[in-house]
Structure 1
Amino acid sequence: MAKKSYEQVLQQIEALKAEAEKLRRKETADVVARIRDAIAHYGLSAADLGLAPTAGGAAKKAVRKARKAAGRKAKGTVPVKYRDDAGLTWTGRGLKPVWLREAIAAGRTLADFEIK
């Protein structure tokens with residue numbers, strides 16, 4: 001087997017990169033064609049695929065932006081009532097988080113975590 005020069009190896013690398021890119025483009029085109037066929041077959045829309053923007057999402061974003069500009073807290077923000085030594089917190093609303101349930105099961109009380 002003859003020794004290859006550095007330049008020959010670089011040329012091989014470039015040729016393989018070009019071949020790989022050509023194969024990637026072909027495979028991508030095949031995938032896109034199959035996806036288009038499935039979309040047409042099932043009559044799917046961009047909204048069905050989760051790709052269409054929603055009016056509600058834009059409206060919520062605008063409200064958040066306006067509140068931030070006005071310097072107000074977002075509606076529904078609740079102060080933290082419980083915190084552990086690691087800094088994990090809970091507002092006291094909803095289900096108790098796992099860290100708190102495990103601590104209580106280990107013998108601690110809810111009062112041990114109250115922020116005073």
Structure 2
Amino acid sequence: MDSIRMLEVMLGIPGVHVCRTGEVDGEVRLWIETSVSAPRCLICDSPADADGRELTDLGEYSAMGQPVHLVWQRRRWRCSKTSCAVSFVEQGEEIATFQERSPHRGGDAL
């Protein structure tokens with residue numbers, strides 16, 4: 001098992017992948033994303049096209065006695081119908097559930 005997959009298993013958030021890891025200002029960081037690949041417009045139910053990403057700070061958690069900072073790379077989508085063109089950011093029910101059940105949470109989500 002590779003190290004990234006091991007981190008995904010340890011996090012235990014279904015449908016979430018670890019994109020990268022690193023150290024920022026002495027803190028271990030994990031950048032995560034969901035596996036959503038074919039969303040539909042919230043208004044007209046047409047297919048949506050990728051329209052960038054935004055970072056959401058999920059706060060600090062504890063992993064094997066070390067603080068780990070989670071950053072969610074949320075996808076932004078835009079409706080493919082020019083007459084609609086609604087833009088929206090993905091919602092992560094799995095991530096919200098993780099935050100609610102995690103006893104090791106150290107910070108507040110932004």
Structure 3
Amino acid sequence: MQIQDDLQARWWKLEEKLMLRFGKKPDLETILFLIGLQEMGGMAEKYTKEQKQDLMHIAVCTLLSSSGFYEIERVDEDGWPHFRQLKEIVPTPLKQQEDFLKDHVLFYFESHELLD
């Protein structure tokens with residue numbers, strides 16, 4: 001339970017920092033979108049719904065690449081990365097999936113020195 005409590009405390013700290021930065025509390029999807037933008041260098045001011053989904057997909061693949069699930073395969077002519085899955089992601093209950101992703105988000109922010 002301690003590990004779970006630590007994850008939750010770290011997550012709340014991240015949410016607080018992002019809330020101070022952007023003026024509202026972000027959900028996980030918003031944070032994934034922000035990571036996708038970060039990875040793409042904030043290309044455009046407006047994105048279609050499909051592009052927003054693509055940015056979140058880029059974020060998930062980028063996050064999970066740190067655990068060896070994906071690697072970047074190529075970058076297309078428009079600058080969008082394409083990933084190759086290296087190992088299977090075992091299906092788990094939704095809460096476990098969310099915690100797994102949150103842990104990777106926290107690692108991303110820490111390793112990119114995006115947290116104080």
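Quick note: the coordinates plus some simple rules give every number you see, no bench work behind them. Treat the numbers as computed from the prediction; the structure is a model and nothing was measured.
Name the one structure among 1, 2, 3 that helix-only ellipticity at 222 nm (-39500 (n - 2.57) for each DSSP H run of 4 or more, over all residues; to 500) of -4500 was derived from.
Matching structure: 2.
Among the shown structures 1, 2, 3, from which was the value 57, 34, 27 of Cα extents along the principal axes in Å, for residues 18-81 alone calculated?
1
Out of 1, 2, 3, which has the highest value for mean projected area of the Cα convex hull in nm²? All intermediate terms of the calculation are to be shown ahead of the outcome.
Numbers: 1: 19.4; 2: 7.7; 3: 8.2.
The maximum falls on structure 1.
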